[in-house]
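Following this line, the structures themselves.
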Structure P
Amino acid sequence: MRAIFAHIISWVFLPLLMPVYGLYLTLFIVSQQKVLNELGMFDLPENLKWQLFYIFAIFSALLPGISFVALHKLKIISTIDMENQRERNIPLLVMFSYCMVLFTIFLIKAPDNILPKYFYALPLSGALVTASFMYINRWIKISMHAGGAGILVGYLITFLLEHNLFPFWLLIAAVFASGLTISARLYLNKHSPIEVYCGWTLALIVTLMCNLFYPVG
């Protein structure tokens, strides 16, 4: 029963989905930008919110997911979970590429930071995290699940620092979800403690710094 629950947690909190969860929360839950002359996420027109959300979800979750299935079908990776450390660089490169494509799309289609900075900073965060993971993968099989959880928490910390009204309990829930995800990966013997804690901490710091200091205007 515990193994089933751990597998469910691993699928619900897939690393590809965590940034999508974060973007959805910050788009559709009431918040108020502390810097009043900047456009807030919640203030965007409803139809534009959905358009931007769909674009983000397609490039950060749907297309990478399809690519991973294709890699598995072509026997480039032996499992969708990417358990083999030597096989992980290609999927990480795929994730990096889609993050950079998404970042470039927003730069070209919405230049001069006309959108809230998070639409640019969040894909860039994903690219920087995956690039870091590719480098570290030479020594340890750093956890992508923990990395996805770290991205979510780092993003929500930044958002809370820069907004009023946004519920603090959502950050607590994200930290709790991180704990569940890390515990599930450890229980299933997918990673060692250093692999999950390193993945979560690195992703959190990179995402926090990238979103907090991304240039505006």
Structure Q
Amino acid sequence: MTLIEKIEKITGITRYGYPIIGCFAVCLFIFLLAGIYFIFLPFFFLTVFSLWFFRDPERKIPNQKDLLVSPADGKIIGIENLESNNYDGSPCIKVSIFMSVFNVHVNRIPFSGKVKEIKYFPGKFFNASLDKASEDNERNAVLIETDSGIKFWTVQIAGLIARRIISPLKEGDVVLKGNRYGMIRFGSRLELYLPLNSEIMVRKGQMVKAGSSVICKIN
């Protein structure tokens, strides 16, 4: 375990928030020493909010081998069959998850496998709860192939406020179910493009948690 991983584990805060939290904390300290309290108070609340927003709690990962888990905390806002998806043209089941600013924003790997392809699309910043965000907004799509040859896409989509998609994954990486793989800052959307024979185990309107909520069984 690296030093940064140890710090994350102790603090329960993701590394992706450290620059923002540090900036607010330094400003907070300066204004406190200077006695400029009318500016100190806003920065105090910004520091507290950023500590809360970048929280990264541990999750219990289901150990059943055929269960695919949610890549994000949030609300299921859509489940639909598509004749063709936007990333490889294959038919699939699309599951959309909306993350509000109040959700944990660290994303997790839905199922163990190997990263076969990554497609990044620059774009606009519509409200992530709108369907057109799937095609028009900035997004990062990752194709994962399981050991048994099943392929699925997990797609990070920026939103109206979220302007920063973070993903350290590279093509060829071996990934494990439930492991962290980045985040989207300040409200956004995650989509899964799953094989048509997947047994969906969630419903529209259901709240899910990254790494622990089961989305489907894959065969």
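Using the calculated result 0.93 for Rg/Rh (Cα atoms, Kirkwood Rh), for residues 79-206 alone, pick out the matching structure from P, Q. Derived from the structure labelled Q. Taking Rg and Dmax of the Cα atoms in Å from the coordinates of each of P, Q, which one would give 18.4, 63? Of the structures listed, the value fits Q.
Out of P, Q, which one gives 1.0 for distance in nm of label points 7 Å out along Cα→Cβ at positions 31 and 47 as computed from the coordinates? Answer by label: Q.
From P, Q, which structure was helix-only ellipticity at 222 nm (-39500 (n - 2.57) for each DSSP H run of 4 or more, over all residues; to 500) = -6500 calculated on? Corresponding structure: Q.
Computing relative contact order in percent (Cα under 8 Å, 6 or more apart) gives 30 for which of P, Q? Matching structure: P.
Coordinate-derived values only; no laboratory data. Bear in mind the structure is a predicted one, so any value in this text is a computation, not a measurement. Cβ atoms are built from the backbone, for glycine too; each structure is taken alone.
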